[in-house]
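Structures follow.
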Structure P
């Protein structure tokens with residue numbers, strides 16, 4: 001893939017050259033990898049588990065399916081998918097190797113070792129052939145991709161005809177008063193929590209800012225459709241704090 005030169009993108013609220021973003025994101029997640037799962041529980045008060053279960057409910061994994069979980073980090077989605085499917089295979093791909101290392105340490109990884117692959121790779125240039133997977137998921141990861149539209153295009157390419165895309169990501173609360181309250185929590189509490197739990201305030205400041213820079217539900221739905229997906233729709237979770245987007249390669 002040819003890099004565009006001279007273009008900028010956002011890293012949180014800071015504009016940086018596109019060529020720098022992947023390295024910075026790798027630095028963020030490499031720094032917090034060992035505390036990532038603990039912080040997810042603390043930041044969301046455990047609600048992220050409900051969101052991921054809602055993702056599986058809508059996805060309805062079937063026995064024998066193959067999953068590609070991009071930005072899959074410590075394996076949460078892959079483990080859930082394999083448990084729901086009963087049998088199948090999951091490939092966890094992440095830009096940051098320390099996240100994958102943490103995933104492989106989990107008890108679920110040992111129990112499901114024959115059904116799992118862990119691969120370091122880039123969402124915008126997937127190292128797989130066309131029409132390779134039944135399901136593509138990305139959970140709280142696409143907002144960290146330098147060019148999310150390219151990641152969606154790649155998702156369409158590697159899915160088999162009839163394959164399913166599902167994206168779980170933080171989004172925008174339609175109610176302005178609720179959004180204001182959520183912003184106050186995010187900017188005042190989460191970075192401080194990151195400092196206490198992960199000894200890394202800056203990484204969690206970036207993660208909060210990156211949520212605010214991500215497109216709203218309808219805009220992202222248009223991007224899913226632009227990648228070629230049909231029957232595309234979304235469901236808000238917790239009033240829009242998070243959102244599921246679904247599409248099919250038909």
Structure Q
């Protein structure tokens with residue numbers, strides 16, 4: 001009996017830009033395909049290399065990393081397009097979830113597409129759809145508005161514009177402004193139902209539904225640390 005030659009290790013990730021979804025909290029939510037892609041690419045562009053290091057160590061991935069965030073993305077574009085054109089495979093990851101969902105990367109994506117180079121995504125977790133599923137309000141579609149304006153006047157204008165929106169409205173908010181957002185929703189939209197998810201998939205995940213006044217009162221006596229996804233439910237008259 002002759003020994004069959006071992007199959008060579010064939011790299012299955014051709015040159016291109018790969019948008020890789022990463023866990024929003026629980027590291028076990030990383031997909032098999034996402035892990036394989038990060039192991040095979042030549043370079044990983046990371047919003048914060050320190051945070052991505054935690055993920056890479058967990059999956060024993062050792063690859064060169066380059067920071068790519070909102071303040072330096074524009075300066076990275078030409079170099080990345082050049083590297084892909086020269087035969088390199090490059091992955092783009094955000095700190096958590098799917099890249100480009102309220103995260104940097106749009107300049108790079110447009111440049112790669114315009115250059116006629118391979119552009120694809122490896123889907124992964126996102127706080128957006130996780131929260132919509134947990135709210136129970138996503139069956140007939142929803143509206144996503146990202147982060148509300150930081151200043152009260154802009155935030156209130158946004159909420160006013162959503163007064164007659166019958167679909168659930170999803171937004172992100174930080175620990176520093178969540179109570180102000182609840183107060184503005186209460187003042188402008190009254191008893192419209194609200195859901196929030198805090199620290200989704202993490203040890204101290206918190207899910208609450210009620211009026212904005214009720215949720216604001218809850219936050220007065222409970223931790224508001226972490227990232228929030230807030231969903232305005234359908235207006236009461238529409239339920």
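Looking at structures P, Q, which one was FRET efficiency 1/(1 + (r/R0)^6) of positions 18 and 66 (r between Cβ atoms, R0 = 30 Å, to 0.05) calculated from, given that it came out as 0.45? Working through the options, I get structure P. Between structures P, Q, the greatest calculated value of Rg/Rh (Cα atoms, Kirkwood Rh), for residues 106-169 alone is seen in Q. Comparison across structures P, Q (criterion: mean count of other Cβ atoms within 10 Å over residues 178-185) gives the highest value for Q. Computing helix-only ellipticity at 222 nm (-39500 (n - 2.57) for each DSSP H run of 4 or more, over all residues; to 500) gives -14500 for which of P, Q? The correct label is P. Structures P, Q were shown, and percent of Cα pairs over 34 Å apart at 28 was computed from Q. Taking FRET efficiency 1/(1 + (r/R0)^6) of positions 42 and 186 (r between Cβ atoms, R0 = 25 Å, to 0.05) as the criterion, which structure among P, Q has the greatest value? Greatest value across P, Q: structure P.
All of the numbers you see were taken from the coordinates with simple rules; none came from a lab. In this text, all values refer to a predicted model and were calculated from it rather than measured experimentally. Cβ atoms are built from the backbone, for glycine too; each structure is taken alone.
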